[in-house]
Structure I
Amino acid sequence: MQKQLAIPASTLSHHIAALVSVGLVKQNRESRSLLCVSQYEVLEEIIVFLREECCMNRISI
């Protein structure tokens, strides 16, 4: 991911930590690696909220 984004490891770590802290991502350790897993239920709740509050339930948005 770091290579694809062309950002320093410290920057990537900072942003992933922010996503973890608000519950959008969980990290699972496998050996020496940390795997990031999106929390789709939380993301869906945010989408529903945004549609209701910002988009007046227009599904096309």
Structure II
Amino acid sequence: MYTDFDQERYRERNKVETAFSVLKRRFGEELKARKYWYQVKEIKSKVILHNLTKAGQAV
């Protein structure tokens, strides 16, 4: 059984869950790419687009 629980790291979980939720709502849950490396590229593209959108809102 895992006894060394990192409380500080667990507190960050809600931020990560929120970010994933926003990405899924905005860009959809499914991936169009069929091959693994293209799926990775598609996810990276979605994250970059999300970051640019957030940066544009801050200006």
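Only the coordinates and a few stated rules stand behind these numbers; no lab work does. Bear in mind the structure is a predicted one, so any value in this text is a computation, not a measurement.
Below is a table of values for the structure above.
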quantity: Identity of the structure behind 27, 19, 10 (criterion: semi-axes √(5λ) of the Cα gyration tensor in Å, calculated), options I, II; calculated: II
quantity: Structure from which -23500 was derived, helix-only ellipticity at 222 nm (-39500 (n - 2.57) for each DSSP H run of 4 or more, over all residues; to 500), options I, II; calculated: II
